[in-house]
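**Student:** Following are the structures in question.
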Structure 1
Amino acid sequence: MDETIPFGSQEYFVFLALLVFGRGMDFLSTWVATPHLVLEGNPIAKWLGWKWGGLLNVVVCVFCAAAPLPAVIVSTTSLLVAARNFQGAWLMRTMGEHEYRFWMSERLAVGRRGLFVVCLFAQSALVAFIGAALIRYGGGLLIPVGAGYGLVIYGLAVLFYSLLSFVRRRKREES
């Protein structure tokens, strides 16, 4: 699993295609959900914007395609993020980016914050648990182990960026 594959080989292009598909779905789902990046949770992606973010992703795909394990991890995480984005994209689009953010802020304001945090930790932990099981019992095989790491990273990313957004919202409310 630690090996790299030669640039331009058939196997390289398989992993490149996997990465382009995964990162492309993440990009597409983000654009469908928040075309102006108002709802983007990753501050670096928001700062880079579409043009520079796209360029960075091309570079990531080209380099990760030469390393099968990172290629599977990045692809898995990207596809899970895309699925999450698509899940709520219709609502974000029909309400509008600013209106959706305001609506979510209102829901958090009237709801119990502790309940939100507990549910967020539970969601992230359950996904990461499946990933940890794949890593532990994947028999050292590339796909189960790589997908397992992708699940763990996805769970941690959802937790991190959701908590970051939650803390920012609370600071805005207190100001």
Structure 2
Amino acid sequence: MDPVFHNPVLDREDLPSLDEIKFEKLSEAFRTLSLLRAGFTFFFFLLTFVLVVIIGGLWQFYILISGLIGLLLLLIFLMLRAWKLYDFKGYALREHDIIYTTGWFWKRKVVVPFNRIQHVEIRRGPLEELLRLRRLQIYTAGGSASDLNIPGLEPDLAEQIRFYISVKTGLDEEE
């Protein structure tokens, strides 16, 4: 006799709420990293403006003032964005998954079940190394669109989370 398939409808009130989850903040040094990156971006635009003015011979007063006002507004925007985004990033480890939230205007919460994880690694770039930060890169079975990158972790914490996920998923520690 074939077993009967049951797929009952869940009541909306029984669904778990992501709003009740306490998200862990990233390292405070991540805010510094974000500000440095914003500064580098601004420097690129400033250098481009200066080169265009010099090479193009655009020494008219209104062009210089308009460009400098635009650059000042860009600097304010980049620094404000870098400062505020830190407050809207966080992660939570749960028994069966990891959740990452980000976004100031466009909010995003990504939940990755441990049974979908194929590989976990710790990465760092030169600025992250300077500030003693790491990124936890989680690769899933769903492809690159479903991979998860958690920046701004202290080295020991990144290693602890990587190890925890490896144990939960049965991944070899050497990977």
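No lab work stands behind these numbers, since they all come straight from the coordinates. None of the values given here were measured: they were computed from a predicted structure. Cβ atoms are built from the backbone, for glycine too; each structure is taken alone.
**Student:** So if we calculate distance in nm of label points 7 Å out along Cα→Cβ at positions 81 and 161 for every structure here (1, 2), which label has the highest result?
**Tutor:** Evaluating distance in nm of label points 7 Å out along Cα→Cβ at positions 81 and 161 on every structure, the highest lands on 2.
**Student:** If volume of the Cα convex hull per residue in Å³ is calculated from each of 1, 2, which structure is the one that comes out at 111? Present the calculation step by step, with values, prior to reporting the outcome.
**Tutor:** Working: 1: 111; 2: 195.
Among 1, 2, the structure yielding 111 for volume of the Cα convex hull per residue in Å³ is 1.
**Student:** Of the structures labelled 1, 2, one was used to calculate helix-only ellipticity at 222 nm (-39500 (n - 2.57) for each DSSP H run of 4 or more, over all residues; to 500), giving -29500. Name it.
**Tutor:** 1
**Student:** Another question about this same structure. For relative contact order in percent (Cα under 8 Å, 6 or more apart), which of the structures 1, 2 scores highest?
**Tutor:** 1
**Student:** Same structure, new question: Can you spot which of 1, 2 the value 3.0 was calculated from, given it is distance in nm of label points 7 Å out along Cα→Cβ at positions 33 and 113?
**Tutor:** 2
**Student:** 16.6, 57 is what came out when Rg and Dmax of the Cα atoms in Å, for residues 65-104 alone was calculated for one structure; which of 1, 2 is it? Display every interim value, and only then the final one.
**Tutor:** Values: 1: 14.9, 43; 2: 16.6, 57.
Label of the originating structure: 2.
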